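Next up: some structures, all given as structure tokens.
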Structure P
Amino acid sequence: MIRSSLTVFCVSACLCTPALADQFKMAADNSKVECVASRRDLTRISLVGDQFAGLQKMAGGTPYNDFSVVNEPVRGDIYLSVPEGFAPASINFFATSKKGFVYKFVCQVQETEAQQIFVTNPALTEQEAREWEEETPLRSTAVRLIQAMATAATVEGYRLRQPAGMSSNLGSLGLTLIAEYRGSQLLGKSIRITNKASAPVTLNEASLAPVGTLAVTFAASTLAAGESTMMWLVGPNGGE
């Protein structure tokens, strides 16, 4: 999430603290998740595509040095709270998910409003993408991915990237990458094609599709001078 800068005006001796935006964290199995917890309100931690199932923490020596961490059973979220006068600068605990992942949370306690923390595990999205891809044979899956890109639909487990300014020229054609869908085995691209010539042009799959392309289609196959159309193509995912 992008958050614009915030100017805070304080009067007399009041203490003004800007609110923090929602926190989005990426974590692997057995990794540490660093975050910020609210000192005066609840903090919610949610797993994207998974749920928390178990918690482990050390009890504090005194009530004002201990914190509460509760696993809500319906959505599987975690809720954190600290008592008034809580002295430590941070809290830490372990959490296990229903899909078998373990995370260590280390949260700095700050004077801020209620917080929401969303944790994504790349291994989980990789598994979801693989399952989606294996529903049909490879060529059929490539066609399904083109259909999803053409309708701007989301695909389970796929990472959607919308790059800015990635343009190139191929002869009289201008090519601009609009969106990239990256899964487990497949990589899909939505590309805008513009005819920069003064005469009409007929698009040719063989000259526009890279070697190894599994499926390609155009919204329109003939372009008048200055006209644009969309091309969607799918090939193997070769990594970053």
Structure Q
Amino acid sequence: MNLRGANALITGGGHRLGRAIALRLAAAGANLALNYHHSASAAARTRDEVAACGVRCITLGADAADVSAVAAMAARIDAELGRLDLWVANAGTFRRTPFATANAGDWNEMWGANFLTFARPAALIGARLGERGGCIVAIADVAAVRPWADHLPYSIAKSCLLALLRRLAVDLAPAVRVNAIAPGPVLFPPDLPPDQRQREIDHTLLRRQGSAADVARAVIDLAENDYVTGVLYPVDAGRLLR
């Protein structure tokens, strides 16, 4: 895929990791549709930064787990950008939910934010990409393979995302490539205590924290390499080997 002039949708594209991915894609020459749910101000700032790169950018406020909202997003992309070439599925949330104390609300939140925000758009966007060719890159987590302690609902949701993604890679081939990235210790929650941050860093082989830019670079790799599909690409400093 030649990203210059391509059109990319980033669900969860307003801030943090989504912002880093947006700026990297814009630097490569891609036009962007940035979806956000609750971060309108951050999405507007990211849109302005992206536009400064000389590409087109629109923002789309919607819950990516809502089917009708996804359909409305797709219609706006068609009207304002034209065909869609790349979908980066980055929407999600992460917070401590120990299994012993997690309630129904915790499970529903983690499931909706981390699985349904991929599953619900996948049917519609996957079909559109299948008609035209394209690429899907989903942001999973090393927790999809090795669940985080005290974050089991989140880890299960990411595991299910990975299972669906691998099925989509089969069903949408050969027109659409479908891959996932598994970040390790890259962006910690703001309230995570320093000792827990250091513990996760110490569990990597490289003994250091990664950055959002490391994950964004992997998105470019998977978008541009036309002979890769159905893979989980760890960006984790070797965390999965420990």
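The numbers here are math on the coordinates, done by the rules we state, and not lab data. Everything numeric in this text was worked out from a predicted model, so none of it was measured. Cβ atoms are built from the backbone, for glycine too; each structure is taken alone.
Ranked by Kirkwood radius over Cα pairs in Å, for residues 108-211 alone, structures P, Q are led by P, which has the greatest value.
Out of P, Q, which structure matches -13500 when helix-only ellipticity at 222 nm (-39500 (n - 2.57) for each DSSP H run of 4 or more, over all residues; to 500) is calculated? The read-out was computed on structure Q. Of the structures labelled P, Q, one was used to calculate semi-axes √(5λ) of the Cα gyration tensor in Å, giving 48, 24, 11. Name it. The structure behind it is P. For the structures shown (P, Q), FRET efficiency 1/(1 + (r/R0)^6) of positions 84 and 204 (r between Cβ atoms, R0 = 41 Å, to 0.05) is largest in Q.
Using distance in nm of label points 7 Å out along Cα→Cβ at positions 28 and 156 as the calculated read-out, with 2.5 as its value, let me know the right label among P, Q. Computed on structure P.
Where does the value 17 come from, among P, Q, when relative contact order in percent (Cα under 8 Å, 6 or more apart) is the thing being computed? This value belongs to structure P.
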